[in-house]
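Below, each structure is written out as structure tokens.
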Structure 1
Amino acid sequence: MTRNSHPTTHRPDRSSPHLGRRGFLTALGTAAATFATGVPAHATEHARDAASAAEYVDVQLLSITDLHGYLQAAPGPHATISGNGGLTYTVGGVAPMAAHLARLRAGRANSFFFTPGDAFSGWEFDAAAFADEPTIEALNRMGLDFATAGNHEFDKSPAFLRRHMEQAVTFPVEGRDTTFADSSGARFQGARFRFHSANVVRAGDPGRTVLPAYNIETVRTAAGQELRIGFIHLTALGTESFPGSYQPGLATLAETATADRYAAELKARGVGAIILSMHDGAVAGADFNSGTDPSGPALDLALRVSPDIDAIVTGHWHTRFNMMLPDPDGVPRPFVEAGCYGQLINEINLRLDPATGKVVRELTVSTNHPNTRDVAPDPALKEVVDYWAGQAAARDATRIGTQSGSFLRTRNAAGESTMGDLAADWALWAGSRPSDPENDANAHPNVPAQLALVATAPRVGVTVIAGDLVRDAESGGAVTFGRAWRAVGFGDPIVSATVTGQQIHDALEQQWTTAAGGELLFAPLAVSGNVRYTFDALRPAGDRVDPAEVFIDGVALDPARSYRLACPSYTFLANDGYAALSEGRSPYRHQRDFESFVAYVRESGTLTPAPLNRVTAAHTTRRGADTGATPDRAPLLHPDGTPMARPEAAALAAAPAHPTPDGPRPPC
């Protein structure tokens, strides 16, 4: 009997015709519609007996998500999680993870290990400082079979993902930028697995995916018959407009429609079992092996997406849950997310009918296993972790330039600082660079920037400036790789775009706002060294800057003229509150801030603080004059008081580019 022969108000018979003595239920009743499941999650009570179902083909799915390159351990409070009814676990690290994986895989002939995305990119210094190659080495060693591309896999470019991470093509200088020696002494060889996405396409060409949409794996029955399992992959909707993965030449397709399309295609190809691995998620309580009051985009999809999909494995939201949800026909299927930073390994056990290749849903079991650190670490992975920790310490101390004086965030009355001026000069340099060979996701020509603006103390979001760059007299003013890396950046690119003189003027005016209590607030923008402007400290917010008093290369600002402006993507997306710049045209993405600032220091040779004369505050001695107060907000902290990683803080503090409903949102 086929599913289409059933009215939509009835549940189809998903049971095998060979269920025999088990007498499994085909009418699943109200249990299929519940949202909270115990430990582990069973599709039905019959799944508790699944291990004895020897007449079916046993398939094990193992997955981790949002590792973000944290190879040594999960950071800060993320190293402690609760689940299994309130128990607490210390978790994280790929060395214990490899040991847990070996235990879980033991005796399993058909085991697949994958990730729903964000395996790497820009968070943990030990990996990010080496172009995330350490993460690829660790995943290779652990036997990752395939991966979904998350938003952070696009933090550089599709070409970098395919040609470097997969094929080991050097971008641009071997041993300096990429292609480092790994723990075995060999040069980077690339991933021994592939990245996939069914919904990331070239802008204007929705029929052409950037990566393969799905992969098909095979298992064999006891009689040698080949059964096929299809894995569809989705990347978070809007990835191309996130500040880190900002890619003007890409677009993301609707998640549910895309999954439905490829589920139908796989079914037409004779694939009997279909899994959805998606880099979008949900929230569903605090216990990692249950799910309560779920909400979020992945939940909306899970309740509507094709019933031909047998399990939904999610990521992106850094949450932990494990539950069974009814598909549109009322039949339960796993809906899971395995946290972040190596906290959990999700295991889904499927039984395939050898006659049809379909999943016997009544026997499905899903469990989130904590990646506890109380096991003997895998020696090979421990060697990988220790090697890269040593390499990172050495790279951190490597001299890449010098400075003749200190660059400080301390601002004068006009809001100017030496560190702000340095950041603006770097942004102009970055926005004027020639195209990189890896940069293949731009939709417009690379027109060099004519000026730059950088928020030094925005009202919302965070500044790209991470700290002071104080001259070290003992070393003769050496600027090391690590100090430059940590001085500027949170993982976003510099973008150049065309704006009008009026938009530049309006952004300068948006530095001032009036608080509810009447206080004048000042959120200064640093300007590049070829810009001078004056503001009137007697005028009200919104009317402090005369365009005739703004000069670019010595010429007064023309509100009707177009200019090429460089800013962090975060600013063009209005994440830091300067809405006037959000309508920039013909954007062009340049290098990511961490790597870009390091390259700027290398090319500059010696950094010299410039005089603070780019911004003038007029009439400050007159009665009633007010330059405005600039609150220095404390960094975002975790509940235990430890600072958040800067990329995470930037995402959570950002003003959304488009209004969204209140409620949780993903931290990256």
Structure 2
Amino acid sequence: MDAGCDSFSMMKIKLFTLTMFAAALGFGGLVPQAGAETIYGGSYAPEGLRFPAVIELLADTPYYAEADTYNAKPEGTFAPQEVHVLEAQSAWSTGESTWKIDTMFGPRWIRPKPWEIDIAPPERIMLLEETSLYRTKSTKGGAVAALSPQEVEVTDAQKQWFYTNDPGSKAWIRVHTTWLGDLWAHIPVNQIGTVQKVQRKAHYYNLPSKSELGAAMGVGQQQDWSNAKDGDFPIVAEFTTIYDRAFEVQTDQGTSWTRDKGVAILPADETLKIVRETPLFPTVFGGLPKESAVLKDETVTVFEKIVEPLWSGRGPYEIWHNSTWYHVRTSKGTGWINKLVGEPESAVPVHWKVAIKDQKELQHYPEVPFNDTTLLLRNQTVEVTEAWNQPNSGVMWLRVNVDNRSGWISYWSNTLDKVEDQDTPTVAYIAKAGTNGVGIAPAAKDGLQLYTGERIGYTEKGKSYLDAAQLAQKLQYEVSYLRDKDTVMLTKGDYSIELQVGQSHAQVHWQGGKGEGFQLSEPAQYKGDLFYLNLKDVIALFGLTQVYAGNEYTLFEKYYNVTWNDVPMQVNKGRLEMQAFAEDWTSREDYEAGQMPLQMTIEENGDRGGISENKAIVNQPDHSAAVLLFSLKASRPFAAGTHQVNVTVRIGERIIMKKSIEVTAR
């Protein structure tokens, strides 16, 4: 086959993979083994029988360039053959699932039905109970021998031995005996498993003091819970079936099998620089302990760490559970630290005050209370010196000073806690009330259509044009036609857009007042009773954010509630300055990808003079947390005298708020 063939053509081809090449050279042992994880969903690297490293395709199998492409056209088709697995979904043994495989094209994804694959039987299996042996794959004629629980060599198995709708149903496995040769065993599929030696460490709660493998897997005798143990223990072996796993844990009283993987404690060899106050805990299990020391301005040595969610011990607390814990050696002894438990290094300095309405507890650190005393705050105003966005959450934490004490409180919204900047008058509070979205995809004959199939526009010479009236209706605007339909008015709340056929300007209105001109990149076009605008102008006039997904995109409209804050206005040294806070939770990915920003301006006689700034209260230098709060600032110079000005908040050209005020400059 020509190496330059169209990758989207349907083809059947044998795979020559890097994995196969490595195995041929004897490097198979270099393939890393995944650590044991709780299997509730997701994809996993090959590990024992639970996630096979090689599968055989029994039918022509389409393959895809991405994992989640159920409606996409496949790149091609693989003929029946063995393929090497990079990742398998946890549900592969019970239904259709996606496999990530290694190919000559790089990683590709396939979705065969369970009956369209086969898996070679393991070389050895562990019998969990006394097992009868037969000369053929039939129980007729009775057993010729039986084996006690032990590990045996496998020499053959029935085709698709693993495939069943009932995990308790049996499959025929041929095993080798030293006295009678090869015989057949009829074993429940959920008991066909292998044991691998491993070297890991985990923390266990309530580990049974003594438990055989069969008991752990629900076969035979019960587990002994009379002297259950808590602590850190080595895991020395792992038993895997296609459905489940069990672990052999070494204790001071011998070994015990359990299906609980424990909390993995990984070896580490690294250093961490501790810049700000960070508590050192003797343990992270069993609740919130009192810190054994407080570290600051020190480099510590990490010898173990926990990277998985710590859903045991203290909880439920997002920071405590969902961030990495380090077992460290320090100048003050050995213990556990978390870079997010303590004074956050990525907090942003601010000069605010906050009026607290509902009761809040002053915390020592975000999510960590004081051990000795409790201070409850309510109906009082406190100084704020730092702000910090909590990862994986919509919560912002504020470092406050109150009653000669410093600590942290959570901030949710201006409706509960009123924040004011102490350097610039805070004139408004803006809160996102919701989001509308309109999805648009290519259509036949250079058309553009909604996801519902309705035509909404077209493309021409690389530019896109949308029917402004149709889009307005989708965004809940009122549409009205004027002057024999050569003019259309699009109105939503206090904001209106006026478009006239052939005009190079649009007019935008607030509360039905005098229009403000907006220069269009192209005049509005009137075709078949439809008003078409260049996509660039659509985005600006409606204040939209465009988010692409392949050759399709969605236009998102955010809408807001605005509360005006009557504060004294002063022109200092010939310049008026003001700011507003905008609550607009934005994921870090969306924030860094860019979106249509809110802007506040101070306008006199319809101009947009002065300076406008939109600044996110965003963690620095940490880039993991979302953004909750934005600061909008505006300033402009004024000559001496009295001035009537409008304070206007926009997103693109769409007006969110306009407030008329009078200021005097002296």
Structure 3
Amino acid sequence: MQTNKIALIAPNKDFTLRALDLFSEWGEKIHVAVASREDSIAIAQQLSERGADALICYASFNETIKTTVNIPTVSLRPSMLDILRSLQGVKEWLAKNGKWAGTQQTVGLIGDAIIAEATVVADILGIKTTILSDIRAGELSEFAAVVKEIADIADSQGSEPMSTMNDIPCFPITVGHETVFKSVRQARELILAGRVDRVKLEQFKAVMEFTGEGIVAVDSQRRIAYINHTAEKLLNKSKEQVVGCLAATTFPDVNLDDTLRYGQTRVAEMNDGSDQGFTCRIVPMLISGQTVGAVLTIAEAPFSAKDKDKASRALAESGYRATYNFEDFITANTFMKETLEAAKSYACVDSTILINGDTGTGKEIIAQSIHNYSQRCRGPFVAVNCAALPESLLESELFGYECGAFTGARKNGKKGLFEQADKGTIFLDEIGEVSLGMQARLLRVLQQREIMRVGGDKVIPVDVGIIAATHRNLPDLIEKGVFRRDLYYRLSILQLRLLPLSARPEDIPLLVENIGKKLSAKLFKQSLQFSAGAIEVLRRYQWPGNVRELAGVIERLIILKKDTNVTSDDVKKVLDVSDCQADGVRMVPKGTMEEIEYAIIMQVLKETGSHEQTAKILGISTTTIWRKIKLFQNERNDFNLQQIQ
């Protein structure tokens, strides 16, 4: 075979001879092979193995061939122009010979390769058509003519019938010269595009081979599609051993579900059985917004298995451990589920995170979950309540102090909490209560990741992830001049907002069950069974103390109840009646004006079950109700995305 790079698979000898004549006339060196349906696949594979870069296949072969070879294929069939010329010629011949009686007559169509286009063209020309499977003399009496696909090449279409049957003319539709020329041009374009793609692929592979990290690509079927040289060395496995195998066999410690199903980026740890461990970052491969696989970047962990054991013991002794995971935050609320997904994404980066929520909404649970989901999970989790310590003590606790820094200081000085959180995470709770002077010192830590001990003169670098939390409205504090604007922008690179329990009543049954089981086990009591009325009372309560208050109420019930059945009266007895909703009285919840409006609207709407009745009670229009509900929900959904906008 010539090294033409393009080959044509023809359906018969006549087609082959006419194609060769055309290629010779055009100066094209294209190999032509004759094939039948039975041997077309084998011939296509032979041509591919012998160096063909693209195949032109007659339409009847193309669908089966293109799925069996790894080179581009072009389908060669009569074009729309070929069909138009043929049908126009048929119409003119019928009119010329007195056999055309307008749209009352029907033309039969035969041939899978032409039916779709021929039907459209016939409608344009005003020709009524019927699809036939073959020519049968007994069925032709109602037709003015029959048009049939013929596997041949010709430049004139439909000018004369190729045969007649029972005085019914039969016209051919063949492949025109221009159609053949276009198929050759298309094949060349595919070859060029393929070469460009291959060059890009080789460039990409070259970059991947020489990067310092191990790179492994996994397809949507969870099979390893690619592994670079660095990854081979780190894993002590060759390409031949892993490519094509399920990722789970090579990476049993890595869970790909969050990445492949939900497009989540995450960090995991791996162990190959030796002292040396690895950190693995898993990133989704996206095409048009769809996850088609994942890329794993692998690097040696900065500490060995022995170091991990030593660090674990040190953490256990220090008490700086995170015990909560995302599964511990119980919710059925759509907004809170989206918040948890955002928190998982935030855990995969080292940017500062600000959590905003009322007291008792679970800010520390989220903070600990982020730490345990991140690559810092092996390091300490140090939580500091900034509101619980006076400024002078808070400064020495956070930054540490040197010997003789103040009266009563330890002889050898003391590490601050930022130093103790090195390689881990520090959680600054109630950051809104910190004084302006302390805010200036915190700003330096956030900007430079450096601290200076009280009484010291040496800058100490710290490698910490920083999560802050507050129940205050920090922008309002900025306007009042009690919170630094520059610190706020440093803290709020990534933001999470936790809804109060009163805004997510659908979570009450789940929380009651979950908290009840844990407290019953802790108190060695039987689990309580809450009636529907008891749950309804809990749902209508405003919960100023949020989940923390709910846990206290459940614990009180477990201790006081002699049996396991909890009624609405039992709940009312242990609730703080000042916050209960009395008959005819609606308590105003805490929060911003928008949150208060939304809570009141939803409260009345729940009571009435009607937007019209709710509007009447509140003295506003139903349009206003819809607008306020939609506006508040949009603001909630946008809150976690504002750092992207």
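Out of 1, 2, 3, which one gives -1000 for helix-only ellipticity at 222 nm (-39500 (n - 2.57) for each DSSP H run of 4 or more, over all residues; to 500) as computed from the coordinates? Kindly include the intermediate steps, with their values, before the conclusion.
On the way: 1: -5000; 2: -1000; 3: -13500.
Computed on structure 2.
Same structure again: To which of 1, 2, 3 does the computed value 93, 55, 46 (Cα extents along the principal axes in Å) belong?
On the way: 1: 93, 55, 46; 2: 110, 71, 41; 3: 114, 69, 52.
Derived from the structure labelled 1.
Have a look at 1, 2, 3 and say which one yields 6.2 for distance in nm of label points 7 Å out along Cα→Cβ at positions 194 and 442, as calculated. It would help to have the intermediate numbers written out before the result.
On the way: 1: 3.0; 2: 4.6; 3: 6.2.
That value comes from structure 3.
Taking distance in nm of label points 7 Å out along Cα→Cβ at positions 530 and 554 from the coordinates of each of 1, 2, 3, which one would give 0.7?
Values: 1: 1.3; 2: 2.3; 3: 0.7.
It traces back to 3.
Every number in this text was worked out from the coordinates using simple rules, so none of it is lab data. Small disclaimer: the values here were computed from a predicted structure and weren't measured. Cβ atoms are built from the backbone, for glycine too; each structure is taken alone.
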